[in-house]
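Structures incoming, each one as structure tokens.
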Structure 1
Amino acid sequence: MDTNGIFRLENNANLVQIDNTAINSGSIIYKRNATIKQFDYVYWSSPVDGFNINNISTTTPLGPRYEWNPTVANGNGGQGNWQVANGNPMIAGKGYIARAPSSFTPTPETFYGSFTGKPNNGIIPFQISRGSITGTAFNGTNGIPITNLSDNWNLVGNPFPSSIRANQFLVDNQSAIEGNVRIWTHGTLPSNLVSSPYYGSFVYNYSPGDYLTYNYLGASCCPAVGPELYIGAAQGFFVQMKEGPAGTTNLTFNNGLRSGTYDNSSFYKSNTSNTTTNTIEKHRIWLDIVSSNNQSERTLIGYADGATNGHDSFYDASYSISNTLAIYSLVNDEKSNIQGRALPFDVNDIVPIGVNIAANGTYNIAVGSLDGLFTSQEVYLEDKTLNIIHDLKQAPYSFAATTGTFDNRFVLRYTNNGLSNNSFSVNKAVAFIKNNKLEVQASNSIKQIELFDITGKLIKIYSPSIMKNTFESDFNFETGAYIIKVKLENDLIYTEKLMN
């Protein structure tokens, strides 16, 4: 035995201990690599005791470093914000973020992290907290909605030099947190096209869709994630404390979360029940919304053993939207990016689908993936504005939309016979002006379009050569307000005020 040797664990290695009462002595070197590019943040957690965040790399200086505090006031009139963590000792069980070194470029490259110290082991409590916001949602000073759960987020982290099993972590801590974890994958660079998050106002922002949200139903983003998620060593991640007045409680990590058989290769950047998800029956649909410039977001809806059609901590994950592209389902009035529903499956079930549209334009809602009974079951999207039921397994549904949040326009359904006989007796259309183009979508074929200025003067008449329910034409008129009258094939008329 070499008492002066170096115990070095290479990237993806697991150091697993069983005895919760064993007291470690001596040091290890634990290496963790992240493939990142300029401006990427990595969510870190220390697997060793008393390690300083500044020393994650001794050769390549980190960019800015932060921790999350859910109780401090933020610039949007809510609570929860980032605080500088430069030079801080990394507390066991706490998560931190650090930006890529300034020398990195937009081309991904490997950042070599390394932690030296006594390995963490056994029962590790970590205190989480929530702010004082309760009651109904309200818009913050930058227009981003703030809900009673917005100040419940806590950035925690795997404290061990081995992966941990997410399902067991959720079960062990079910009295303290909602039954999901959120891991930052930072797939996109910050952009001035992404609107401010709920906690502040910035020129450049990261996409909220870059979080992998995981619960018993699966991962919101990724059908390939199996029935188990293993949170890698040195990985920080978000959890959401249960709702209530301002207060604190403890999470607990212990050796029961660890095993030598658990995969430790998923490190991002590069991943009321005691039942494991290996035995849960699940049938799932991942829905995408895609913009005309191919920006996309995704949500997960599924039917699972143990879920209900109300809120379930382990099967539903709430979603806080910003003024960026988003798709979600609704559980009562709660926006969710994962929703579990009850089995046995009822073909007459309907699921409200909401979207947030950041800019006037044409969008597609499509099936991203599906499994279980949905490989053979019909899947339809109902557009309640235009009284259209569309077969999503045949093609994506294309629709025109103006900027805003729409919680009552779309419904996911599994039959196409839900419209009443007089469904098309109401004139329905959506119209907008974007990039010097007039675009119209209607529930019936468009017969004629009349354009007036704000004083009522007729400016132009459009008479489509082929009648169909979509229309597009150049719009080369001055900036200002206009009135549009759309006459449909059934001679009903839709009128709307437009802004150019």
Structure 2
Amino acid sequence: MQRKLLFCCLTTSVLTLGTLVFAQENKLKPGTGQTDFTKSEPGEALPGGQATSRKSNDRNAYSHSSGNLPINREFDFKIGNGIFKKLWVSAPSSTQSSDGLGPLYNARACQRCHLKDGRGHPPSTDDPKDNAVSMLIRLSVPPNTDKEKKDLAAYLIKNVPDPVYGGQLQDFAIKGHLAEGDIHIDYSDVPVKLNGGTIITLRAPKYSIKNPGYGALSPNIQMSPRIANPMIGLGLLEAIKAKDILANADPDDKNSDGISGKPNWVMSIKHKKVMLGRFGWKAGQPSIAQQTAGAFAGDIGISTQLISDAHGDCTTSQKDCRSAPNGNSPKYQNVEAGKTMFDLVTFYSQNLAVPHRRGADDPQVLKGKELFYKSGCIACHQPKFVTGNLPGQTHLSNQLIWPYTDMLLHDMGSGLADNRPEGAANGQEWRTAPLWGIGLTKTVNGHTFFLHDGRARNLLEAILWHGGEAEAAKQKVIEMMDSDRRNLIKFIESL
């Protein structure tokens, strides 16, 4: 046994050293110098480095632990998974470790939004019974006071919540309380003609809220629909050095390439300072811990030490909600999800592994890769980084990873605009979504709805919605021959 453990340690050390040498030789400049598309690059088959999942790419492909997770942390991962899946109940309850739901909420468990740890979807019909559990709508209003404007400028707040409905619409409520309303979507057709004559019909959504439970919404309400993001590889993204992300920022487009990636800046509750935003559709959270606390509070109505309000997103205008019993307990540091529980969920979220690549050396995939690079897609979807040192999780540190994102905000044009600012992000800007694992969406989640609101029904539709900084790259895809477009999609599906 000792010899086996020694061999494993030595193997891991050699692989890590190889990653560092490879990174230094390539100077961490994603995509630069890529001229040979006849074969895959070293490390490409393991998009999460040595943390890549070693297990089958089946329906559970997004739910495996980091491939190099130390065996003594596997128990923590499994317990975190249990908490991620567990259903919360309203307070008071005999199960003190599970009470405190709501009073207003979007889901009773993390897993209800992140289905199989994967991608959410919009509702399939307008029937209220067909709820959008894995979709929610963020709410805000423009700033009205000098204080609100100053707080926004200083990144003390990311936006101004609606005075009655708060920061997001909760479409469920515990017994005796009213839900805030139902999401309603009207779709209209947008035809796009491709080279060769094929016409692709996109669906453009228009959002409204039916059955508002607390009176009319503000006339100047800002609504942003969001489906749940996949959970894979989050710890690796957190481990990327901030300086490596910022090195690719060019907010004033000084190099005149038409790409103006910029960082989002948000207040870290833990560190009490403004930090680089990394997570969420607009990079509105600086860490997985803060993203987790925000989801506990806004989506389930559960308090944590980071966000300790036991009534979640209930506003002062919702008096019954504010006066409802809560599940705060001295046993759990006077919050509903105590430190141990919260840390385990965060650890679980950090260690959901990226699946391994499929067909990286397939000739059609390699041709598609060449088209992806030469069309300019890598200007935003930058292929690779090397992670820095993540405290307490050395297995995620110093890994060559292939997430296909620059982690920056980009103007995606008016077609994808939600017209709702978030921190430094304006109403047309979105964080470049990571592409790793995207080809397994159908396998894991049973659908292929993409983009922030699931409007795209397949990968080609998602590409055709790109505008703004991505307009030139999209036009190249439109102008491709059908066979080239198929190869491009085949490459993306291999990620």
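None of the figures in this text is laboratory data; all of them are computed from the coordinates on show. None of these values were measured; they are calculated from a predicted model. Cβ atoms are built from the backbone, for glycine too; each structure is taken alone.
In table form, for the structure just shown:
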| read-out | value |
| --- | --- |
| When distance in nm of label points 7 Å out along Cα→Cβ at positions 311 and 415 is computed for each of 1, 2, the largest belongs to | 2 |
| For distance in nm of label points 7 Å out along Cα→Cβ at positions 47 and 63 computed as 2.0, the structure of 1, 2 it came from | 2 |
| With mean count of other Cβ atoms within 10 Å over residues 247-254 derived as 16.1, matching label from 1, 2 | 1 |
| helix-only ellipticity at 222 nm (-39500 (n - 2.57) for each DSSP H run of 4 or more, over all residues; to 500) from the coordinates reads -500; which among 1, 2 | 1 |
| Ranking 1, 2 by Kirkwood radius over Cα pairs in Å, the structure that comes out highest | 1 |
| Structure from which 16.2, 55 was derived, Rg and Dmax of the Cα atoms in Å, for residues 335-454 alone, options 1, 2 | 1 |
| When FRET efficiency 1/(1 + (r/R0)^6) of positions 103 and 343 (r between Cβ atoms, R0 = 25 Å, to 0.05) is computed for each of 1, 2, the largest belongs to | 2 |
